[in-house]
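Throughout, read-outs are computed from the coordinates displayed, never taken from laboratory work. Because the structure is predicted, anything quoted here is derived from the model rather than measured. Cβ atoms are built from the backbone, for glycine too; each structure is taken alone.
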Structure I
Amino acid sequence: MNTLFESAATAFALMAGLDPTLLEIVARSLSVSAVACALACGVGLPLGAWLGVARFAGRGVLLTLLNTLLALPSVVVGLLVYILLSRSGPLGFLGWLFSFKAMVLAQAVLVMPVAAALTRRSVEDADRSHGEQLASLGARPLLRSLLLAWDERYALLTILIACFGRAIAEVGAVMIVGGNIEGFTRVMTTAIALETTKGDLPLALALGMLLLLVVLALNAAMALVGRWRAAIADAPLLVKGAAA
């Protein structure tokens, strides 16, 4: 028990003193996840929006595959990316293995199905409500998906936040392709795993608490977006009530 209290006290001291090693790991974690999330959502959001309105042969198979990828273990993603980036792999000439770029690629591959699947569901629900009206005005599927995506922009913002949370909490893939190299590819989740096995509980606890704070901030942001969306949706009703 004394060891736990001492470790916790040291962890708080590291955070209060802005320990350089701690800040370096946190900054790298945030940057890797932010870039990966931007890449994944740059592909996943448009793909999901299109799938929400498109109707074609094999769509059901594609959606089943997409939903299956949601449950794909991160270590499997890490293994696949490792094979692609290894010297004997098809992308080995890039020399990305055990680098920042490799971790970004692994997280982007992991998060992209999440962005696509959640966007598809949101846009498809909107299409059921407004799709026929847009189609009667001559909007083709691509234009309809863009219009509906814009109409659901607050839901898409929530999806973006959720994708960032999925990325920053991931450990298996980045450990495989990044190598957990101190000063280069060590992020919060991999550092927590390593420092715990080494017995360096203060640093692991400090990183764990900071990771929890990040997740808490993300959930708070999602709640704020939800309230903002509800307030905007209710605004016309409030105006009508005031006018009456």
Structure II
Amino acid sequence: MFRDKVIVVTGGAHGIGKCICQEFTRQGAQVCVIDLLENDYFVGDLAERKTLEQFADKVISDYGRVDCLVNNAAPLFKGIDQCSYEEFEYAQRVGVTAPFYLSKLFAAHFAPGASIINISSSRDRMSQPFTESYSAAKGGIAALTHAMAASFSGKVRVNSISPGWIDTDFTVYSGPDALQQPAGRVGHPLDIAHMVLFLASDKAGFITGENICIDGGMTRQMIYHGDFGWSLSPEH
């Protein structure tokens, strides 16, 4: 399905991104990775404009086109209690500015039927305390998705995926960690990678501007103290 397609994945050297790259590679795609961590294609900081331009130039020089851009790199995770101005700004540059600018740099080089897939988070709609830098970036990329879907209308489909709890080590959980999830388990990277490949395929040709939450049902579960065995024990 993806033989010789050119797939760009940010943050593709580890975790969910690495799994996405492996699945595309199994399908015969040419995968171009950018990550701060060592990898076989391009090492660089997505927060830097020059890095993004150099990376885009290399992809176009090597392949001449892009069939799918997966904006997966994770922003800094810090809260309002500890996150500095500079750190918050850095998180937005990685999480929102880089996906925007890479999409702009590749705009004239997307192949017919191309797609952009942004990795957001279920934190784009719900939060724990002290997650501001990450949650703001994920909310930003979710909104960027439908804005770009309108701008790229008829040329590039743009969708986003919002993972919930995904254990990147493929740990199998039991007890409350698993049972609290309506699906009965914690997620793993293949749950996200399979959706990425679907959205990148012709099978998803009528889907654009959409956000798909893959979280085992957690964001649909209402929790009230005293209901169904749930209880709140505030710290004192």
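Of the structures labelled I, II, which one yields 18.7 when mean projected area of the Cα convex hull in nm² is computed from its coordinates?
I
Say we calculate FRET efficiency 1/(1 + (r/R0)^6) of positions 14 and 166 (r between Cβ atoms, R0 = 30 Å, to 0.05) for every structure; which of I, II gives the highest result?
On the way: I: 0.65; II: 1.00.
The maximum falls on structure II.
So if we calculate FRET efficiency 1/(1 + (r/R0)^6) of positions 22 and 182 (r between Cβ atoms, R0 = 25 Å, to 0.05) for every structure here (I, II), which label has the highest result?
Details: I: 1.00; II: 0.35.
Largest one: structure I.
Output the label of whichever structure in I, II has the greatest value of mean count of other Cβ atoms within 10 Å over residues 54-61.
II
Of the structures labelled I, II, which one yields 2.1 when distance in nm of label points 7 Å out along Cα→Cβ at positions 38 and 190 is computed from its coordinates?
Here the read-out was taken from I.
With helix-only ellipticity at 222 nm (-39500 (n - 2.57) for each DSSP H run of 4 or more, over all residues; to 500) derived from the coordinates and found to be -28000, which of I, II does the value describe?
For helix-only ellipticity at 222 nm (-39500 (n - 2.57) for each DSSP H run of 4 or more, over all residues; to 500), the value -28000 is produced by structure I.
When distance in nm of label points 7 Å out along Cα→Cβ at positions 118 and 206 is computed for each of I, II, which one produces 3.1?
Matching structure: I.
FRET efficiency 1/(1 + (r/R0)^6) of positions 6 and 158 (r between Cβ atoms, R0 = 41 Å, to 0.05) computed as 1.00: which structure among I, II?
II
Of the structures labelled I, II, one was used to calculate relative contact order in percent (Cα under 8 Å, 6 or more apart), giving 18. Name it.
Value 18 for relative contact order in percent (Cα under 8 Å, 6 or more apart) corresponds to II out of I, II.
Suppose FRET efficiency 1/(1 + (r/R0)^6) of positions 62 and 94 (r between Cβ atoms, R0 = 30 Å, to 0.05) works out to 0.80; of I, II, which structure was it derived from?
II
Consider the structures I, II: one of them gives 17, 12, 8 for semi-axes √(5λ) of the Cα gyration tensor in Å, for residues 174-213 alone as calculated from the coordinates. Say which.
Details: I: 17, 12, 8; II: 28, 11, 6.
Label of the originating structure: I.
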